[in-house]
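Just below sit the structures, each encoded as structure tokens.
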Structure P
Amino acid sequence: MRKSSVALTVVALVLFLLASTAAAKTRVTYWLWLDDPTDTTVQELVEEFNRLHPDIEVVTETIPLANYYDQLLMAISGGGGPDAARFKDWWLGAFYDADLLEDLSPYIANWPGADDVVPNLWNTGMIPGVDGIFMLPHQYITFYLYYRADWFAEAGLNPPRTFDEFLEAALKLTDPANNRYGFGLRGGAGGQDQWLAFMVAGGARIVDEAGNIVINSPKAVEVNQWYIDLYRKHQVAPPSAPTDAYAQVVGAFQAGNTAMMAHHVGSSVMMTDVFGDNVGVLPIPAADPENPATMGTMSGNVVFSTSDVKDAAFKFISWLSEHEAMDKWSKSRQGQLPVLQSVAEQDYYTQNEFFRVSLEGGNYAIVWPPLPGTGYVASYVWQNTMQRALLGEITSQQMLDEIAKALREGN
């Protein structure tokens, strides 16, 4: 009896200690979106972090990008939501104005990985005129053009370097009777980045050097009309283009229904898995090849001012931006350009054509400005106005006037 009693006491003590250990864990909630939800890399990284940090438990929630900004802003504004999240640089203005972002500068000052970050990339986490760093750089992209190298060779076409060459190739490779189109135009959710890449390549700008909104300038209206005409006038994009989002554009390219699509290095693995050497990559064609431009953006990580576990949250997001975790993420199907010098200098990145073109694009990439209205435009206004313009319901000028107004007013 005494032995049984002792055994029961030991078991009870072990259970108590286990329960106490579990209860002592700091729980960090982390929200993110994934370009490829089937990829398990992120979950593997989270599991590895939790194993290495037994006092912290990170729990993730994946939300489609089309709904991400809206759900995140509503949740945080209402006092709920995550402790930390994957974030885009052009959302900073709206969240900062709502006093929802934690200044990460004090944490970064004590983070050993800070000196390895490419120096100019810290700017993507800053807000003009405001002291502090509100987003930790993680992965960035510059948009480029994927094209079917085999189709171009069969048609005797060179990869397009200019707007005129792009349209010529798109027209020649369009064959509606066989469900083939020259370009996968993304008029649905998330298409604002593809659009902006062509807009700036055509010479348009969102703001001028003084910070004035010029997205509805005569030059911008002209370039936007050229883009709209790819669908309305020239019909080199599929009939579904006004509502096509990422999945539809990528699916059409992989199925052999489109000859070209604009995206970034994050889809390079899946493209080469499908096509091998039959897929090529080149910079976004420019109206003036002497003045190239493309769209660039940073997907970083933030900690919210509403969080009760800010220290643990920063420990997790900074771990994601350290060498081994970043290298693993960058080489995955979610991979983009690494922000660490020690990773970017590896042969895998310097000798990979997709990464090389992306890194070159960084020399002339233009980003969405961190205006209070940028997130609203990207999440709502752009898609609504682009679809109406593609369907002929509004003009190019009217579309850009609505976007300029939303950027200016923030709602």
Structure Q
Amino acid sequence: MGRHPRVGEIMAGQPAVASVAERQPRIGYASGLEAGLLERARALLPLLRRNAPLGEAQRSPTDEVVAALDELGSWATITPRRWGGLGLPSITLHRINRELAKGDPAVAWVHQIINGCTWIASLTSDRLQEEIFSGSRPPRVCSSFAVACRADVVEGGYLVSGTWPYNSGSRQSSWGQYLVTAYHPDGTVKPGNFVYIPLKELEIGNDWQSAGIQGSSSDSTTAHKVFVPEHRFVPFERGFGYREPGKRHVGEPSDHWQLIPLIRAAGAGLIVGAVEAALEVAVETAKTRALAGTTYARQKDSAVVQRHLGELSAKVAVARDLAEGLCQILDEGALTERVFTPLERAQQKARVSVVVEMLAAAMDRIMFVAGSSAFSRTGVLERFWRDVNVATRHMIYIPDTGYEVLGRTVLGVEPNIIPPSAI
């Protein structure tokens, strides 16, 4: 039956290196779009905050929010231009996620998931890209790889059955990419593969119940003997980024990003934005609210509050700059098609751990400064607090894992706890 690959190992796959003759002429990222996108994203803040309670109650972004994001035109921020995407660098997606999170982190979560998964779909074979991106505008693609479902080999493809949990953005997407284990008639079992299935062929559950990021459409999806043709199957040994001979749909910078580092760094914008927004609320509150249990008529008059808010402002800014710097490293590397070393990947993962740890600690300190009233459901701080605490505990952000990966790398301890290509 063989070893079941780790999730990161599956996502990274084993990309082949194209020969010089196969490579397309290098082109850069699109330019001149970011400023306008960020301005329009900032303008959505009132709408996002107004809709956030309803989105949380229905556990999915509201129709008004989805329509606003359609108008913003940012679902395909990092999708290559050959398929109608904007072709922008990862730092732009990071910044848009940051602005959306200031209104509603759950919406930013859906936005980043769909952006990332749609980009990953652009790394597949020519035939599969042509099918997925055949519409008049880029599709929305979601994914789930928490568990592997069963894919039985049949003539011309696979019969897939099972349930994938945590399928964020499923109610807003038209395609899904899902982890499967292939079962062959001769008894051979091959884990670590992905299949692409239209969402209309799946059953979306009603089981996403979480303390935070509740409005993210993260319900499970279930396949009941869904037929998946062979070309929609991405085998482990030829994972995302594999270059088949003569591949035509390749050549933009986004085709050369490091997969896991890209998703991790771009997605961190959500955490940055949510904590920035919480800090802004705490600062404004401190200007008028009394410091309970003291003689201070305003929190701002307390030297302790002054120090806390000053320290928090500095640390959140440092975390923001470090997170953006990680995106810049990836964006610059993609322009030259540079493959990062295991040490560089481990450093990137550990530095994201620093960002996450700093921001999680800052969020808790903000709540101490704001006081018990900050936990009232009538305000926004308690929602930011819940959302940040859930988001920072996603598997790709757990700080201890990032630190251990880097520690083992610098010490030369083998094997590492995550395969090098998946760090």
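Taken together, the values in this text are just the output of simple stated rules run on the coordinates, not laboratory data. Being a predicted model, the structure only gives us computed values, none of them experimental. Cβ atoms are built from the backbone, for glycine too; each structure is taken alone.
General remarks:
- Ranking P, Q by FRET efficiency 1/(1 + (r/R0)^6) of positions 101 and 253 (r between Cβ atoms, R0 = 25 Å, to 0.05), the structure that comes out highest: Q
- Entry that produces 1.5 once distance in nm of label points 7 Å out along Cα→Cβ at positions 141 and 333 is calculated, selected from P, Q: P
- When distance in nm of label points 7 Å out along Cα→Cβ at positions 221 and 261 is computed for each of P, Q, the largest belongs to: P
- Answer label among P, Q for the case where Cα extents along the principal axes in Å, calculated from the coordinates, equals 78, 45, 44: Q
- Structure from which 1.0 was derived, distance in nm of label points 7 Å out along Cα→Cβ at positions 173 and 357, options P, Q: P
- Sorting P, Q by relative contact order in percent (Cα under 8 Å, 6 or more apart) from high to low puts P first, with the largest value.
- With helix-only ellipticity at 222 nm (-39500 (n - 2.57) for each DSSP H run of 4 or more, over all residues; to 500) derived as -12500, matching label from P, Q: P
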